[in-house]
1. Out of I, II, III, which one gives -8000 for helix-only ellipticity at 222 nm (-39500 (n - 2.57) for each DSSP H run of 4 or more, over all residues; to 500) as computed from the coordinates?
2. Which structure, out of I, II, III, was P(r) over Cα pairs in 10 Å bins from 0, in percent calculated from, if the result is 20, 54, 21, 5, 1?
3. Check the numbers for relative contact order in percent (Cα under 8 Å, 6 or more apart) across I, II, III and tell me which is largest.
Structure I
């Protein structure tokens with residue numbers, strides 16, 4: 001979550017105010033990563049944009065680069081298509 005917040009360009013104080021918590025508490029939560037589900041939803045609703053989605057997709061692709069890949073033909077064979 002901290003990486004997404006940093007990439008969003010929004011200041012901690014602004015986000016803290018928008019989700020209704022004190023700025024120092026926001027900073028601590030950002031460091032520790034102990035957000036509630038509601039807080040995460042509120043933050044994402046504010047920071048969500050195309051640039052951030054592109055960053056997140058790139059991170060997912062990087063994390064999956066070493067995962068095995070199988071041709072679609074193998075999947076079809078296994079499913080009996």
Structure II
């Protein structure tokens with residue numbers, strides 16, 4: 001079992017955040033107003049990391065190893 005973690009946008013991600021996701025997380029953080037500071041949540045789905053920002057942005061690793069950045073559609077949740 002792998003435990004997730006949370007951190008504020010703009011902060012250094014915890015060591016448990018895989019290096020493969022860090023560049024895209026930093027890119028997303030760079031587009032956020034510094035005053036908002038939403039929080040990221042790292043979880044694991046089928047052994048792959050998924051970082052979700054409270055705004056609905058998701059940075060994940062696909063089964064093929066590609067980094068995927070997307071937006072959760074509130075209508076589908």
Structure III
């Protein structure tokens with residue numbers, strides 16, 4: 001299952017709107033930075049297809065200025 005973490009930079013004055021939009025996306029957790037105009041986003045999906053859909057949903061948010069992946073890994077399912 002792919003797990004990725006991102007730093008999401010909002011458009012000027014749009015941190016709250018970005019946080020609300022990200023919070024509505026399944027498989028996506030959002031943590032606001034306390035001292036910066038920045039959000040930490042962690043995604044946890046079941047497969048690569050879902051992972052791509054989540055990323056596309058995030059990138060489509062109008063209040064998002066920049067999305068930078070910090071880390072990502074894929075844990076294979078046991079067969």
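1. Numbers: I: -21000; II: -5000; III: -8000.
Label of the originating structure: III.
2. Working: I: 15, 37, 20, 14, 11, 3; II: 19, 56, 24, 1; III: 20, 54, 21, 5, 1.
This figure was derived from III.
3. Biggest value here belongs to III.
A short reminder: the numbers here are calculations on the coordinates, not readings from a lab. All values derive from a computational prediction rather than experimental measurement.
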